[in-house]
Structure P
Amino acid sequence: MSRIGKKPVELPSGVQASVSGQTIEVKGPKGSRSFTATDDVTIAVADNVVTVTPRGSSKRARQQWGMSRSMVENCVVGVTEGFKKELEITGVGYRAQIQGSTLKLALGYSHDVDFDIPAGVTLTAPKQTEIIVEGIDQQLVGQVAANIREWRSPEPYKGKGIRYKGEYIFRKEGKKK
């Protein structure tokens, strides 16, 4: 039995959900999101509560039950609060700035890295060493943050690179004489 799938998803005030077939569309103050579930689960909306129930007791139905409930909850959280990832840049001369719809990164290469900001995500750089990725789609926010981090992931000897805020980098000792 799925412990996650059993819990109903509460809809806060200002959020509406509508189901058509296997697709649920959630509208809120920050926008609208939709999720299409597989045929293994049934989604129902009643009295500002969304419930997900499995069709049958197969292993796949039980797997989809918890996953579908989590996806519906992520849609609700996305349209009310949104999702946010914070990145920190560490290293001498490493910096970030936003110019129009492009993020310019100076990361120690012979050239600046130009990262085009995708639709559905807002990037801000309050300091030259900080990048904030925000949006209503959790998967897209995480993917954009991972793509930015990929340009110079933190290295273990000096700790230089782009890391998530609060991420611990295991430091190694350099070679000895």
Structure Q
Amino acid sequence: MIKAPSTAMPHVGQRACGAHLAQFPHVEATEFRNAMRNLASGVAIVATGIGDARRGLTASSVTSLCMNPPCLLVSVNTKSETHDSILTNGYFGISLLRDGQEALAQRFAGLTGVSGADRFGDARWNEGITGAPLLETAICAIDCVLQLHQIVGSHGILIGRIVATRQHCAGNPVINFQGELHTLPVA
């Protein structure tokens, strides 16, 4: 006999599932932002395109996803020109920032008024095997082809299949914590 799902709320120790999830309200954006400011995260530049068509932004939402095949996940606001460029190009690079690159992170975050290909300005960039811009002086650069794209709310979740990595420069990683950039000392 097939039993219909219960409509009762879950008991302590039970997980909510299915239709019950709609009954839970979401928190306000400000409350969510304030909570997430407590999650220290690495800072990276996500970039795509060649020459004057290069586009990039600063992200602290980069994470490894799986090893087989090697993939990572990055979340990008759908209103950014970088988001649309990644979808058009089908590839992107991730450059993990190190100490001394905080100003570059701010530029790519749009905090200096510089936009488009001008953000790449005075920094030294290489092209990955996909053509993605990779910061020459980053701690590490990761070259990806777009494997999957899914829009959730205001952001596109981009899953990149990693086709190459480059270990570049030694240094202490830049992290975002409490809305500010910090350098994490490495022993």
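Rule-based calculations on the coordinates, nothing more; no lab input. Small disclaimer: the values here were computed from a predicted structure and weren't measured. Cβ atoms are built from the backbone, for glycine too; each structure is taken alone.
Here are a few things to note about the model shown:
- Value -7000, calculated as helix-only ellipticity at 222 nm (-39500 (n - 2.57) for each DSSP H run of 4 or more, over all residues; to 500), assigned to which of P, Q: P
- With distance in nm of label points 7 Å out along Cα→Cβ at positions 90 and 162 derived as 2.3, matching label from P, Q: Q
- Parent structure of the calculated result 3, 13, 20, 20, 14, 10, 8, 6, 4, 2, 1, 0, given that P(r) over Cα pairs in 5 Å bins from 0, in percent, for residues 58-153 alone is the read-out and P, Q the choices: P
- Structure responsible for 3.4, with distance in nm of label points 7 Å out along Cα→Cβ at positions 34 and 138 calculated and labels P, Q on offer: Q
- Taking FRET efficiency 1/(1 + (r/R0)^6) of positions 50 and 66 (r between Cβ atoms, R0 = 30 Å, to 0.05) as the criterion, the top-ranked structure out of P, Q is P, with the highest value.
- Comparing relative contact order in percent (Cα under 8 Å, 6 or more apart) across structures P, Q, the highest value is found for Q.
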